[in-house]
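The data blocks that follow each hold one structure.
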Structure P
Amino acid sequence: MILTGGCDTHVHVIGEAKAYPMVADRQYTPGLADVTDLKRHLKRLGLTRAVIIQPSVYGTHNECLLDALSSMAGQARGVAVLDTQTTTNALQTLDAQGVRGIRLNLESAGEHNSAKLQAALQTWAPRLADLGWHLQIYAPLTVTLSCAPLIARFPVPVVLDHFALWNDASCTSPESKCLLDLLARGKIYIKLSASYRSPIKDAQALHAVSQRLLATRPDRLLWASDWPHTNREPGRHPHEVSGYRDINAESLQHELWQWLPTPEARQQVLVDNPNQLYRF
């Protein structure tokens, strides 16, 4: 069944190595996963839209992302990785090409640095507000919540990847209460995505967390597959290709229907929320 307007809000596109060189100091090397593969992935899930996230292996070189957005002909939006020297004109050009936010990825590089996140929040706040963009954060929850006062005052949405890397299945810790408060106040979006990256390894416990989030602010949740499921294979040199995780469409659909158990929830999280945040 096709859900028209249904959006997978976190995918990566990896192009041919000769056309899109990866940065030398990358942590791993993924194989090819191009737009043709992405379209097949969406079809298998019964979705029609995607948000393409700049992967860490390309650093601030967003050419592969931008070419993918062009190839998707309006059915995709992008989240870029940019340095703070990016000009206003360049940001406006990116907006016209379909970019809707920037990503701060501290987790992949092992940079559990609250000061770096705080500085980025302060630097980007006015510039993102002018564009109507959002800031996407992939960092340990303790690092994210160390900046909770800043996030509460941030002039644009903050999106937290992969269940915010929440590690409290009981939802009773001080960190949980802080996170739920930010969500209840509409200060953050949380992606229900990548269960294999969650510190909560029990599927039933993670399901309970998803239902707590859904009961708190369904209009501030997003769903994503994390396709093509990048991986750092043990023993591989960072410049050797690591295979993708074996995550099939059936398991993704099973999680999706568990986490979003009603047609109303699926319409809200898969269609309405992405439409608003990414301006499809």
Structure Q
Amino acid sequence: MRQRSTFLFSALCFGFAFFYIPIISMIVFSFNKSRLATVWGGFSVEWYFKLFKNAQIIKAATLSLEIAVISATFATILGTMAGMALARFSKFRGRTLFSGLVSAPLIMPEVITGVSLLLLFVFMERYFGWPAKRGFTTVTIAHTTFALSYVAVIIQSRLQSMDVSLEEAAMDLGSKPWQVLFDVTLPIIAPAMISGWLLAFTISLDDVVITNFTTGPGATTLPILIWGKVKLGVTPDINALATLIVLVVSVGVGLAGYLMYRSEKKRDRDIQMALAANK
């Protein structure tokens, strides 16, 4: 038993080291004074100052954040609706097909998704005149399309583990279906919706493959810009930029975790108060 615990602990440490050591080394070398990314020349923050003065990077970062926020919001709305349909309606005509269509982006290679969306936008532009060009709109639609599947899976899983008697009790007390939805169901699945939004935001923020197929001139996102610069060699400013992205994502994850923790604590407290009132 002790040997098994030692093996599991060693495997865990190796896994964390394999994942986090490259990230830590990248953060350390982002403060490198030398222009060579892998040769330490002393501590300096000049690359961060140059980063904030780079208009191209600022524009790409702003565009990426706008696309990520909008696509994550739409993906959360549509994914929540799809997840509720799959969880609450076990039998309806076309359910198997609908479930397959929702889950398809999860298992389909991103290259296939990117090519299919590109062909769709070209077809629509040719026969309907919209979108007039590929850029912000097409990338946002593409990110919403493949991110909503992840949200739907999270929402469906949360609803399936939810106690249906809570909704039934609200209906027995005279609440209408829309009141049950907004007063009971949505507050309970709110942590799952936050998790889904955060996951969709992260997927959109660091996507390269699908964005590369659906973007156009003048709509360069941050991952595409980084990919183009890395082709010419890794420089300290790229390390600094990647470090800032890690910082933003870490703050977002920490904030979402804190909000989910407060929501769960509040829900547990409300349940305990309700049980105490019924005694």
Structure R
Amino acid sequence: MSNQTWNPTDYSRHASFVVDMAADMVDLLAPRAGERILDLGCGDGALTVKLLPHGCTVVAVDSSPDQVGAACARGLDAHVVDGERLAFNDEFDAVLSNAALHWTKRPAAVIDGVWQALRPGGRFVAEMGGAGNVATVLDAVGTLLAARGIDAAAWSPWYFPTPEAYRELLESRGFVVDSMVLFPRPTPQAGDVVHWLRLFAQSFAAPLPAAEREDFYAELAVRLAPKLCNEEGRWILDYVRLRFTAHRPAWGACRRSEWRHQALDMGADAVTQALEVIAAFQD
């Protein structure tokens, strides 16, 4: 996952919108009593705790030790785990992830780990930044860093895929995609955009001398104001979200590609053909 660092106090103060605007994710997941659920990229646990009244058992993981500490302080079973290196095996009925999957540059590794974590029939419900997310910010960052001889893309911590690209990734790993939608969600900020930049865009300031970073954020704010700050002085960022539901088929523990490899190893053309027929029915 990303090398981003998180301060739980700043996150709670300036990023409460992350949970507030995704509260309906719990309804989409539809947790049931007795289920075992993994929250992937739990942050400080503010969304995770909303699962508990449904009577399910929740395990929360995040790559940030500080955020995991904040989640544990809420009474959650939270652990420091890199989302690209999940090591669970057929343990969960569902995996939930909110505003975390775009912080990885190895999405296939994450999806593979989720597949392994789920029991056959298990659900994968997630929301992440999608294609076009904070495009105005990225354009301004690119311009200012280019003027300093720095390639912004080399310092970006984000992965904002199209629905087509992410669907292909999920299906190539064996998932059945039940729904997927890309939608704009203009996101008001409680304060100045500099707070957001310090919290979420710190990677772009990393190649700059420490003494220049605050000036960089201030310069960014000036450049962004005409497009993202309204007449009342309220900052509204141009978020675009990708939300999907998928499931691991209940008809077998192996991915379709694994079945084909097994059949080829057996040298059985007839078996391969039969597996392809089965796969066609699952599609």
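In table form, for the structure just shown:
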quantity: Label whose coordinates, when distance in nm of label points 7 Å out along Cα→Cβ at positions 197 and 237 is calculated, return 3.4 (choices P, Q, R); calculated: Q
quantity: Source structure (of P, Q, R) for Cα Rg over 2.2 N^0.38 Å, computed value 1.24; calculated: Q
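The numbers here are math on the coordinates, done by the rules we state, and not lab data. Since the model is a prediction, treat every value here as computed from it, not as a measurement. Cβ atoms are built from the backbone, for glycine too; each structure is taken alone.
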